[in-house]
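What follows is calculated from the coordinates using simple rules that are stated; it is not laboratory data. These figures come from a predicted structure and were not determined experimentally. Cβ atoms are built from the backbone, for glycine too; each structure is taken alone.
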Structure P
Amino acid sequence: MISTTNAEPLVVFASYSHGDEALHDELAKHLKPLEREGVIRPWHDRKISAGRELWTAIDNVLENADIILLLISPDFVASDYCWSREMKRAMERHESGEARVIPVILRPVDWHKTPFGKLLALPTDGKPVVSWDSNDDGLLDIAKGIRRVAEELRAEETHAARDIRLSVRGCAVTTQYRGVMIEIDLENENAAPRQITRCALTIPSLGLVLDHSPGPSNVVGAEPWLSRAPFEVPPRRLTRGSLFFSGGSKLAGLPTERLPATVCIECYMGPRLENEIELYTFDSLRAQEAKRVAAEQAVMRQTPAERLRVAAEQRQKEQTAHEDARKRREGFQQAAMKQAPEAFKALAELLRKQGEELNSHKIPGVPDLKYAPVNHRLDAGSTYAIELSPYQQMHAYNLTVRVGLHPNAAQSHVELPRVKTATLELQASVDEGGFAWIDGKGKKWPPSEIIDLALDDLTQLLITPPTFDSEI
């Protein structure tokens with residue numbers, strides 16, 4: 001599927017007995033497409049390089065895996081190591097919500113009364129791989145199930161970005177302690193605690209990236225200092241506190257004007273929270289407060305007519321700024337509408353060239369890819385196709401990229417394969433950086449990335465054995 005996210009691959013740990021190594025290796029082949037798509041990163045003990053401590057390496061990956069596969073067989077159940085070490089720790093992490101455990105039944109064994117017997121197993125209905133018409137049929141069913149779990153975990157990760165929020169209540173540079181004090185709120189709406197792995201402050205104008213440090217013990221009036229990372233944010237509550245970033249001599253002699261900066265909070269297996277802030281020294285904050293008080297006092301001394309005149313001037317400035325912004329947006333819209341047709345032609349030409357480049361490899365079993373210029377479509381035989389569909393609205397030029405069944409597939413197939421169409425919706429946009437295709441989240445898509453993702457999805461359709469609605 002075309003994805004609009006750039007998430008890290010999910011780490012998949014396989015716990016198995018070496019008596020099942022042949023079936024494990026066959027499963028690894030079926031998981032290779034998921035690995036190439038960047039959905040998962042499989043790991044097993046054969047990946048440990050010479051000279052490393054075996055058990056330490058296994059434990060490290062087991063502790064950080066997102067998905068843990070228990071490859072169940074009589075050999076697995078009989079293995080004291082698999083049972084008492086890997087399976088036990090895997091179930092602990094599953095119960096705490098840190099990982100997802102999937103029992104994979106390779107060979108028949110009485111597993112339903114085991115600690116993992118309450119979990120939904122793969123293949124479908126827990127039917128052992130060796131009981132299928134062929135091992136490949138069972139392993140393909142497992143690979144599809146793992147894909148579904150990975151997509152579900154990715155969706156949960158995306159949702160988690162809304163479950164914890166960062167807000168900055170105050171910040172300033174203290175020259176006395178040569179550091180930056182930031183008062184923050186971390187609101188965790190999850191039912192489980194979230195672990196903060198890093199707190200950092202970036203000040204681009206000074207070329208500084210500062211990590212969270214212990215705060216000075218004698219600062220009066222500050223919120224309690226938050227522990228150094230890693231630390232946990234309790235579930236379903238607001239955590240309020242202060243962060244201190246030590247800058248040493250690098251923060252000496254700072255200017256009194258504002259310093260744009262970014263505070264960043266990183267969560268384990270979760271979102272990266274960022275907040276743009278403006279830093280001032282305590283002296284400049286005092287000067288700003290004195291200026292604000294003086295301005296308020298000056299207003300109090302004004303006559304009603306003077307206050308009315310000042311208010312009218314301020315309103316006029318706001319209206320002018322609003323009108324300027326509107327004209328600027330309209331100018332960008334007009335530029336996007338004007339440049340979009342040529343940009344689309346270039347995108348369609350890139351699709352044609354990429355199709356020809358793939359054809360030059362003469363891959364056995366893969367049909368020639370033919371570009372249909374009238375429909376802006378790249379046909380893979382008469383079954384699958386990539387189609388670029390531009391459509392213009394009153395103030396927007398839109399583009400839909402579809403990957404799936406060929407529009408005329410019904411005419412050439414008695415039974416149509418089950419295929420979920422992948423769709424990417426884009427809109428032409430122009431800003432200070434020039435023309436770009438953007439999606440609904442505002443992400444800019446370079447033409448090469450659009451075509452590469454579409455071709456990757458088409459490749460997946462071509463290499464996956466088709467299934468039909470009439471199949472049982």
Structure Q
Amino acid sequence: MYKKLICLVGLMLATGRDLTSVLGAHVIKNYHNIPETICDQALYVTNNATEWLSGVFKPENGRRVNSNWRDAMRPTIERLPLPINATLQSLIAPHAWRVGMQVKQHSVQLFKEPTRKQLKEEFVQLLSAVSRETGARLTEQRLSLHLFNTLNVGEADLAATCLITARMPTVGQQSPLYYYAPAVANLAQQYTAALQRIERQLSIALDTGTSPTSVQPAAIEPATFEGYIGSQMVPTAQYVTELVAHLLKHQHEVKKQPGLFQQLTAFHNAYTAYTIAMLMFCTGYRSIRDPLPRLAHISLSRGVIVIADKTNDHQSNARFLPLPSVMVEQFRAYLKHRKAMLSRLQLYLGQDWDTPFLFLDTYGKPKQVTPDRLENHLQWPQSPPLNINRHYLHTQLKEHGCSAALTDAFMGHWDMGQEPWAKYSTFCPREYRQRITSRVEYMMREQGWAVIEGIAL
């Protein structure tokens with residue numbers, strides 16, 4: 001029973017799962033024999049305890065990929081394999097190896113059903129004994145949360161922590177989970193660093209100065225740490241590049257419309273849609289009615305825009321964003337185009353053109369920019385949702401080295417009390433601008449965005 005108890009504690013530290021999930025763990029020899037569909041609380045451990053695997057943690061009401069645009073999105077997997085380091089392996093392996101010898105085809109329960117009740121009682125007694133001796137006030141919840149808390153230190157990515165431990169933070173929400181599709185290899189790297197910190201803590205607690213020796217009875221087919229998990233709506237870099245090329249090509253095609261007036265309105269709508277699409281892909285602007293409702297919200301001389309696309313009466317979720325140079329020049333070109341269109345279509349407009357962006361119908365009458373109209377004029381290949389820009393930007397910024405704090409400030413992902421622009425915030429606008437601008441500038445160049453001139457006066 002002692003080996004089982006040590007294995008139980010080691011697995012809780014290694015996986016960050018609660019006691020119930022760990023007691024239901026299985027031992028495997030071959031990853032191909034795991035059921036195709038497993039939940040995020042299901043645990044499968046290799047018989048030499050070098051790796052463990054579970055289903056992917058997903059936020060509620062996350063949007064699923066559609067078959068029409070599946071090929072345009074980054075492919076994701078439904079299982080998360082992670083490596084176990086030497087110290088925790090030495091705690092888990094002796095019992096896992098003995099049980100693993102019974103595995104023939106599929107998997108075997110790591111802790112047999114009849115022994116679980118007694119094991120749970122002894123586990124509670126162990127925690128009580130440790131608390132009495134050390135005054136640590138150790139509980140089952142604190143032990144199972146130790147990996148979560150170890151991962152979530154400093155500039156750690158809380159979304160990655162949630163994906164690894166299949167837990168949500170005790171307070172607040174985690175909006176980034178809906179937009180993030182990290183590489184499994186990146187998660188494994190963060191996880192390994194956390195286990196190294198736990199390893200040092202254990203070596204100090206055991207007063208050995210060194211880590212316990214790893215136990216590796218036999219080699220096993222290793223799990224692959226390739227692939228991505230998370231959001232199924234992150235477009236591939238290739239698709240975004242093709243999308244930009246499609247938009248640029250469309251600017252020339254609309255000029256072939258029969259009739260001067262038809263050419264004028266068609267080009268204006270395509271030009272407006274292109275400029276809005278560029279703005280969405282460099283700022284993460286949501287597809288809302290009247291994006292950039294006032295010209296006062298943008299400063300071209302400073303290269304800054306204020307976005308309040310999803311906020312409250314106190315504007316606590318409004319955010320400042322630096323603009324890449326290509327967007328600044330494109331918007332300058334659009335303002336010239338807008339002025340030329342105003343002078344040519346004064347008779348047709350019949351009212352003031354208050355918002356910077358506006359579509360025109362076939363009669364030259366102004367129409368408000370709405371998500372439906374924008375989607376109709378963009379005509380993206382395979383017709384994916386308009387908000388793929390947010391999924392793409394969030395994931396790409398983190399993969400290009402931006403911290404979670406900078407990315408969340410850029411995307412507007414924060415809870416009450418975490419506002420980066422609040423009065424007592426320690427958020428550094430200068431660092432934010434320097435790091436974000438260089439990354440976004442690079443991505444815009446890679447995607448092929450270019451400045452297009454509109455109608456001349």
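A few points about this structure:
- Test item: Cα extents along the principal axes in Å calculated as 88, 50, 32, pick one of P, Q: Q
- Computed -14500 for helix-only ellipticity at 222 nm (-39500 (n - 2.57) for each DSSP H run of 4 or more, over all residues; to 500) - originating structure among P, Q: Q
- Origin of the value 18, where relative contact order in percent (Cα under 8 Å, 6 or more apart) was derived from one of P, Q: Q
- In this comparison of P, Q, the computed figure 0.00 for FRET efficiency 1/(1 + (r/R0)^6) of positions 278 and 374 (r between Cβ atoms, R0 = 25 Å, to 0.05) is attributed to P.
- Among candidates P, Q, the computation of mean count of other Cβ atoms within 10 Å over residues 62-69 that gave 12.8 used structure Q.
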